[in-house]
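What follows is a set of structures for review.
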Structure P
Amino acid sequence: MTGMKIRQGDTVQVITGKDKGLQGKVIKSIPAKRRVIVEGVNRVTRHTKTGQGLRGAKSGGIVVQEASIDVSNVMVVDSDGKPTRVRKQRESVDKSRRDGTTYSGTRGKRVSARNEKDL
């Protein structure tokens, strides 16, 4: 299975489903299941059992929280505020060794497929 191109902290837009058009920040990325949790998207109600926390405070009841959404249903938003596909690009950089010598190497970065800007 290949890795996901959407990471935690990315701003994404939902492209299909009941929350189509909403934008939010990725709270958590779950690559093993190819799912992401997006802030303010796919909100569900959960009924949690009342328990006793620290200092005797009771918690529980009906809680509204975000549920995961499939990664194919979201697209990364680039610097222009429009959704775009993500691709990887290699760039050559000068690297240095511990002994002080330098050499030329490559480093990967994520870029917007729409306008070639860094994400």
Structure Q
Amino acid sequence: MAHICDALIISCIDFRFQKYMQKWLEKNMAGKKYDFVGFAGASKDLGTIMKQLDISVRLHKIKQVVLIHHEDCGAYGKQSTPKRHAADLLKAQRTISAKYPNLSISLFYLHLDGKFETV
């Protein structure tokens, strides 16, 4: 039996952002099925992310990837700047698009106040 879902959501594990993530998911993924994974730094370790993505594509036939980084990320330490997060998100987008050109990819930077900024 096939287990198919719409998307893979990747975010950081930081507890400070979970309430914002829940609200965002309820609003933006309502009625959709999705795989959700959390890693310290979200897509900072792109190799790990790609392994999870490969599994989600192969087993669940996803059509969308959502990557969410956030302000004040401990996994990034002093390098946790909007510019660095944007660069890493865009690098992840290029890498994913090269391997899976038919996937829709959404990139977000989540602020401490809960505001989602599109990258």
Structure R
Amino acid sequence: MKKVLIVDDIGALRKHVMRLIVELGFQCQFSEASNGKEGLEMAKKGKFDLYLLDWQMPEMTGIELLKALKENPRTRDVPAVMFTDQSKISNVEEAMSLGAVGYLSKPFDINKVDHKLHKYLA
């Protein structure tokens, strides 16, 4: 069973992503963090197969979290997918240059979620 860490400051969005992943038939164990600092601590302590990171969060942004994850030998090899809204697609280049493996734009489309995450959850 794949272990997924979802880091987003909006609880309803975290639950929505979990529902989409389950609807797609992936067997996952989910952990949730409501900000980047909490997500970083969880990532350092746990073992995950995938990080799903929101771009805009309090305390530590998604891009700051991504940088910290990629700098840490314990977490650097775990694939990270960023969430961003349509107006922030320009952020994608920065995230990819820092090691993100992809992004999902909000609002989420189940087919795009399947396409982007299948490689990491199947």
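Tabulated data
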quantity	calculated
Entry that produces 30 once relative contact order in percent (Cα under 8 Å, 6 or more apart) is calculated, selected from P, Q, R	Q
For 23, 15, 14 (Cα extents along the principal axes in Å, for residues 44-83 alone, calculated) the corresponding structure among P, Q, R	R
Comparison of P, Q, R - label where Kirkwood radius over Cα pairs in Å is highest	P
Which of P, Q, R leads on FRET efficiency 1/(1 + (r/R0)^6) of positions 28 and 92 (r between Cβ atoms, R0 = 25 Å, to 0.05), largest value	Q
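No value in this document is a laboratory result; all are computed from the given coordinates. Given the structure is predicted, the values throughout are model-derived calculations rather than measurements. Cβ atoms are built from the backbone, for glycine too; each structure is taken alone.
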